[in-house]
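*Asks:* These are the structures in question, set out in turn.
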Structure 1
Amino acid sequence: MIDSILRYTIPAAMDVLPAEMSSVPSTAMLLATGLQESRFLERRQISHGPARGFWQFELAGVEAVMSHPSSAMHIAAALRQLRYPHTVLPPFIHTALEHNDVLACCFARCLLWTHPSKMPTREDPDRGWRIYVNCWRPGKPAPNTWSGLFLEAWERTTNVGLPTPNELRKV
C-alpha cells in the first residue's frame, strides 16, 4: 500500500493542488504522517473512533483545513477539481475521506500548509515531529515511533522514482 500511496495517491493529490505545495520534503512528511497515524493499514480509526482516512482526520481537522486562511482557497479548488459540489459541508467530506485517498491526501497536505515552518529535511526528524504534533494534535502521541517512521518515509521517498503529475497524465 505504501508504494501505491507514493506512486499514485500523493502525485494525484499534488496534481490538484498548487505546484508550490509539491516537494520531496512535503512528500516525505505526508508519508511519515500517514505511517504515524495509520501505517496505511486503517482507513477508520481503530476502536471505532472519529478519525477517517489514512491520515486519520477528525471532523475538527476537516473544518480547520476548510476555514484556515492559508488553506481554504486551496482545498476549495481541490474539491472542485475532484468534483465535489461547492456547497459540500465538512461532515460529508469527513465521511468521504475514509474511502477517497486522494482527497484525504489533499487535506493532509493543506493541513501541513497551514504550519508556518518549512517542511523538515531528512536530517531533522525533531522538527518533523513538532510540525506533526502541532498540526494533527494527536490524543495519544507516540514520539518513540516517529523517528524511525520519518526516516523510513525519507528512504522510500528518495528511493522510488516518483512519477510527476505530467507523467501520470500520459498513463
Structure 2
Amino acid sequence: MAHRGPVFGFAGWSGSGKTTLIEKLLPVLIGRGLRVSTLKHAHKDFDVDRPGKDSWRHRQAGAAEVMVSSPKRWALIHEMRGPTELTMADLLARMSAVDLVIVEGFKRDPIPKIEVHRVALGKPLLAPDDPDIVAIASDVPIAGLAVPRFDWNDITAIADFVEKIIGRR
C-alpha cells in the first residue's frame, strides 16, 4: 500500500542542521505514537551500497533493481539509467503507508515545511520567497518574521507544531 498520509518538510541551506534536527525530532514523534518515515533528497551522487559487495556487483553488471534482504531489514536499490530524477510525488507513491513522512530537502516542493536556519552560514532566509515555509527553527532570534520561530533545540515545541499542522492536535 502506497503512502497517502501527511507529509511535512524541513528545508534549509547545506550545513544548517536539518538532519540533526530531524534526528532529534523522530524519537519524540514516534514516542507519541506516530509511525514516521523519512524521505531525503540528495543533490549529489550517493550510494547505499559498498563497492565489492554482491549487490554492488549486480548493479555494476547492469541490473535495473537489486533487492537485498536479511532477517532484520530489506532494501531495494533502483538504478537510474537515464537523466530523469523522480519527483517527490513519485517517490512518496513508492513508500509504505505511515502516519507521517518527514521530508528533508525538496525545498521547492509545495508542502508545509520548517526552514532550518543557522546564522553563521551567512545565507539568506528562504522564508520570504517560499509561501510553504510555515515556521523557522534557528539558532538565534530573528526579527520581523511572518511565521513562528522556534529555537532549534526546542524539539518538544517543534513536535507540537508539526502535529498541529498535520492535524494530530
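Each value in this text was obtained by applying a stated rule to the coordinates, not by laboratory testing. Keep in mind it's a predicted model, so treat the numbers as computed, not measured. Cβ atoms are built from the backbone, for glycine too; each structure is taken alone.
*Asks:* Here distance in nm of label points 7 Å out along Cα→Cβ at positions 22 and 150 has been calculated and equals 1.5, so which of 1, 2 was it run on?
*Replies:* Checking each candidate, the match is 2.
*Asks:* Quick check for you: by mean count of other Cβ atoms within 10 Å over residues 110-117, which of 1, 2 is greatest?
*Replies:* Looking at the calculated values, the largest one is 2.
*Asks:* For structures 1, 2, calculate percent of Cα pairs over 20 Å apart, for residues 6-101 alone and state which one comes out highest.
*Replies:* Max of percent of Cα pairs over 20 Å apart, for residues 6-101 alone: 2.
*Asks:* Comparing distance in nm of label points 7 Å out along Cα→Cβ at positions 30 and 78 across 1, 2, which is largest?
*Replies:* Once distance in nm of label points 7 Å out along Cα→Cβ at positions 30 and 78 is tallied for 1, 2, the winner is 2.
*Asks:* Between 1, 2, which one scores greatest on FRET efficiency 1/(1 + (r/R0)^6) of positions 54 and 126 (r between Cβ atoms, R0 = 35 Å, to 0.05)?
*Replies:* Comparing 1, 2, the top value of FRET efficiency 1/(1 + (r/R0)^6) of positions 54 and 126 (r between Cβ atoms, R0 = 35 Å, to 0.05) belongs to 1.
*Asks:* Further, regarding this structure: For which of 1, 2 does helix-only ellipticity at 222 nm (-39500 (n - 2.57) for each DSSP H run of 4 or more, over all residues; to 500), calculated from the coordinates, equal -16500?
*Replies:* Comparing all candidates, it corresponds to 1.
*Asks:* Work out Cα Rg over 2.2 N^0.38 Å for each of structures 1, 2, then name the structure with the largest result.
*Replies:* 2
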